[in-house]
1. If helix-only ellipticity at 222 nm (-39500 (n - 2.57) for each DSSP H run of 4 or more, over all residues; to 500) is calculated from each of I, II, III, which structure is the one that comes out at -10500?
2. Looking at structures I, II, III, which one was distance in nm of label points 7 Å out along Cα→Cβ at positions 99 and 451 calculated from, given that it came out as 4.6?
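Nothing in this text is a laboratory measurement; each read-out follows from the coordinates by a stated rule. Because the structure is a prediction, the values reported are computed rather than measured. Cβ atoms are built from the backbone, for glycine too; each structure is taken alone.
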Structure I
Amino acid sequence: MAIMAKRIPQDEADDILKIVAQFSEGVAVDQVHTRLAKPVPRRTLQYRLAKLVADEKLQAIGKGRGRRYRLPVAVAQNTEAEPVEPPDEFRLEKHIVVSEESGDISRKVREPLQSRNPVGYQRQFLEDYRPNETFYLPLEIRRKLMALGHSPGDERPAGTYARQIYNRLLIDLTWNSSRLEGNTYSLLETELLLEIGESAEGKNAREAQMILNHKAAIELLVDQAGESGFSRHMILSLHALLSDNLLDDAGAGGRLRNRIAEIGGSVFHPLGMPQLIEECFHQLLNSVSAIEDPFEQAFFIMVHLPYLQPFDDVNKRVSRLAANIPFIRHNLSPLSFIDVPERAYVDGLLGVYELNRVELLRDVFVWAYERSCARYSAVAKTLGEPDPFRLRYRGALTDTVAQVVLQCMRKKSAAAFLQQYSSEKLPEPDQRRFVEVAETELMSLHEGNIARYRLRPSEYRAWQENW
């Protein structure tokens, strides 16, 4: 009796065919794997490609590692394929276009754990860096980011710009940094917790604690980053605040690690000797403090602090907030990780951990800073094309924002309404992003822009009194 091959989910089959359609000369399995909207194990993808070939929806060319896939000629001639991306670029998580080198890193760190070689901390990676001689960010990128991040009156005292946009920065950086740790609070729920201390229903206490810890740490940053810089006291204090009430060992907050650490989902094994951790931490702080360019400083700390893993936990959170120290000191637009996909960020870190390669994390960093500038800087108007996601869901966003206002919803009920709407009306991959965009629209609503949502001033004022 013949065994029937398992049917490929239609949306996933369509995604594969859409990717293959972009390459008239055929595409390798690794290139398809990198572009999938819903990542699957490489072996699963190979089975699905074989099934599509058997169903005559694809053609296979070549054998072994050289095998490529393309649409059947008759189909290809009648398919209006999307524009083909340049061959030296890869698209990560639908959002970020990265270099071919970054695409190679992403493929390697997404291989099954058993096929990746275990590695330990390489001190030479830190020692090879020479401040102001070695650069992870090329000059062209540093100049571009400086032009984007420049704020009016940047000759003012350090921290002036951050204080001016403090309320917006607090919510954005808290929510996005927490989101990258798997926190499920929505943007509105985060704002409600930060403003009046009201926890969201159905969420665990650790999530609320994580958010409140970010608030305390960001307050410290804005108040003292201009004076303290990358001092030992500042980094230890950031860790103490971010880890408050979240560690098994209550005394580990603000203290360097004195036990073995493990990295889930990775073959990387951090340093285990407390003396070496202390030495490398001291060297790390000396190096980052000596770097003159603020963007190189920010990226250096995002690379080397998580790589060293100097604390029991919460290392990535410390690095994300510490990356803002040079931006606050130089009155540059801050980095709040708006829209950064968690998978892209984790892949970038894994590239550092397992390969000592920074290209993928660098692409994520640059893209993230550009997105942050769009929120905070006057150069936002020059950043290019409108957000395609907002264009696609323009009608739904208009309707949901209008309903929140017309029904005079408060923040808690609005958050629940948006969650329900997105889960019922939108495909799963777009639901979280839709809620974030809708919540941002609500938080940016004022009498000067309510016409976008077909609202009257009286309706807006009635909602504001209740909001």
Structure II
Amino acid sequence: MVIMCLEGGKMTNLLDLELIKIHELLKEGKIKPIDLVEECAQRIAASDLNAFINLDFEGARAQARALENKKVDNILFGIPIAIKDNIVTKGLATTCASKVLADYVSPFDAKVIEKLKEKNMIIVGKTNMDEFAMGGTGETSYFGPTKNPLNKAMSPGGSSSGSAAAVAGGLVPLALGSDTGGSIREPAAFCGLVGLNPTYGRVSRYGLIAFGSSLDQIGPLSRRVIENAHLFAAINGECQNDTTTASEKPFVVSDIENGKKYRIAVPNFCLTKVINADVVSVFLACLDKIKAAGHQVDFVELPYMKYAIPLYQVIALAEASSNLARFDGIKYGYQASQYDNYDDYVTKTRTIGFGTEVKRRIMVGTYLLSSENVDVYYKKALQVRRELSDEIRLAFQQYDLIVTPATVSTSLILGKDRNPNEIFLQDLLAIPFSMSGHPSLVMPVDKVDNNPIGLQIAGRYYDEKTIYAFALELEKNVRGDESV
């Protein structure tokens, strides 16, 4: 039985309420965590989005009932959450949407899972994704593609496809995704959500199954900016098990300062013909509103941005080749049943266990790391990455924020044969900040033909508070959303 609540003069289901309202109802004892879990269960059962790979309602119900006699001591207490299936969870399968890990159950929780449990959040399941986070449409999953809840013929984006679809479809209030070169931000754009790729090192990668270790990050997906900030506050912080995490003071929501006027840089590259005309039109209209609100907006040259795609293809695929070498069927995962010798066993295990896109990227990455190519491609890419990072850091000496469109177009049609470069192209504007390690957030600002268009806001290292402050203002003034 779904509980209804009177909100704004009309009856509303609990999961449609803002996070702060759900929190108030829990705190006042008007609802219980089990009510939220049961509504999630009903919605997921009725959904055809294929957003989840594994569900754990038995565990979720047990946790919800255990919370009934506990004090509601934080805004995330008792809130259901979905987890991308490349973040390990003790006792619940973590597959990376791949046959090679279809039955893998981790003996430990990722650091972010430990932090969510400390906040008494309730994990209802693991979400679908592009296999090993390699893809931009959600279609490379061994368990089938995820649909966009706003238009089921369209992609929800990738690789965090299930996490985005679950939140946008109202199946859960919040979700975690991972981002290597746009895998949180692209789905946020295509599904009309808020998604943050934090400063590299802000959130522990301990327990995140690696794709590109110098790029991978875990981040939050939500419907509203402030909800995103609350989830990010819960998961960020130094971790002894991840030496790449920073000793910087952790972000807390109270750090956000509103009412400031910012100096904003806009790369001229955003107005080139590479970006879809509808996206550019919405982007320019958004900039007009930003300027009208009193912010300084300057167009600047960031010439290295145009190298983002080949840069990502070299560095990320080389790291993927190295990281995925461990999946050989010896200790865990899929094992070939018929083979002649060790080499044949490993070859057949990986050939059958991995999907087409993953095998393609492994082969390209292995080629790039071969002795005759490592200097020509990989080391050269690292040099260009340094130049790009320096270019962005220099811009932040003069400006508070850099603003771009989130993607080069609106969502892509599911099931359509396309050149792999067309999928990579969607992350053209996200990749530079992944390469430099700067934080960036995507939020919805408009729609064209009912397809959401997102804005990307990038900030200085460890300055998520400024990104959130500016995004909150946009949410209210540019989108006309008063519920912040």
Structure III
Amino acid sequence: MEQISVFDIFKIGVGPSSSHTMGPWRAAQQFVQQYVESPGIASIKRIKVDLYGSLAKTGKGHGTDIAVLLGLMGEDPVTIPVDTITPKVEHIHSTKTLQIHGQQVISFEPESDLIFHMNQSLPGHPNAMTLTVTFMNGQEESHTYYSVGGGFVVKAGVQEDSKELFCRFLPYPIETGADLKKWCDQEKVSISEIVMRNELSWRTKEETISGCLAIWDVMRECVFRGVTTEGILPGGLNVKRRAADMSKHLLNGIACKNSHDFLQQIQSGSNIFQNTLNWVSVFALATNEENASFGRVVTAPTNGASGVIPAVLMYYICFAGGTEEKDIVRFMTVAAEIGSIFKKRSTISAAMGGCQAEIGVSSAMAAAALTECLGGNPDQAMMAAEIAMEHHLGLTCDPIGGLVQIPCIERNTMGAIKAITACQLALQGNPGSAKVTLDGVIKTMWETALDMNEKYKETSDGGLATNIPVNISEC
């Protein structure tokens, strides 16, 4: 049974895509790291990168090439100053050199050493990449990696990631919604309590709490950057940022000193429905505009869907009484558990399942988390997750120009609102009379993913990507 921690679902990184940016970034890091000890970075003469399937078709728009280069350099998506990304990549292109792992400088011609194979796919997963190293003695060695969604990486022939996802003992192993319900009923505790007990297999309770709060800090700061940054998003679609203007209007022009002041200003304002609805949209837009600009975001469970969880969590904090740190931790742990079940039983990769695997899953995560935080029991929380996903089934991934902008940014606002609505329906409903279970909707989602035409799976070969005429100058 796959064992997934809260911090496998929520990862701090850089936009615009967890599967097309963070995954390839991590794969490139892993590839280089294996040569640090033996035979040593100094023994490397050349590196060649081949991108296949969805990584090739939408790689430029998703920054896959940039991510791979930074990973080969040894940069880390968690710590790299985001304002240094463009200069570092421009240096590679201008000098035709690449400093491997911050040590060995090699010749590198991006046009010939980093190839997008638009019409080729590998059998393991639509998001595939092969890295080939040539050593000073002329020997070559190749390794293939699959970016399977949410920043998770699988090396061909090796089990998933290096975090012992299949080896660690958990007191309450969970593969399905039925498993989660069983443990909650048996122990007579909430979903968040079951998750906290399992997290003790990785770290102390205090470490889990501080880790959740650190994730929240990144989310909050991301929203604040989004509402204080104007301009045009990169990539050539010339999409104008909207969150900053909307925020200014809602705050009546009041300037906020920092993210904490920003929250306080919102909490002191009007909570009429229209105002609340507008703020939820602002929170989601701000996050995903930052994501589209190579900003620092949190996978939740992916980068493309990174705005839903922050938007609903900020709704809870600003308008529904979630004022304490324990409330934030409870929200995070419940959301992560629902996301992990979707990953185990279906997919969180748009290249496998379309946007239902990203916005749909994030909406289900947020719905369950909000439901428990507002007093719902485990059955109601899982009912909320089911409702949210049920109304995302079949949602396609058709980014215009391969950019995580249209329709991706607005879809986060829709996912957030559906999560809040699903929560309210579940809190007023009776899970015992529901006709569809969480496991039933997850099974349906996976079958829908298998039936979905490939052109609607993050390839930009169908849907809006082919029906909206645009002039893209940089993609």
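1. Label of the originating structure: II.
2. Structure I accounts for this read-out.
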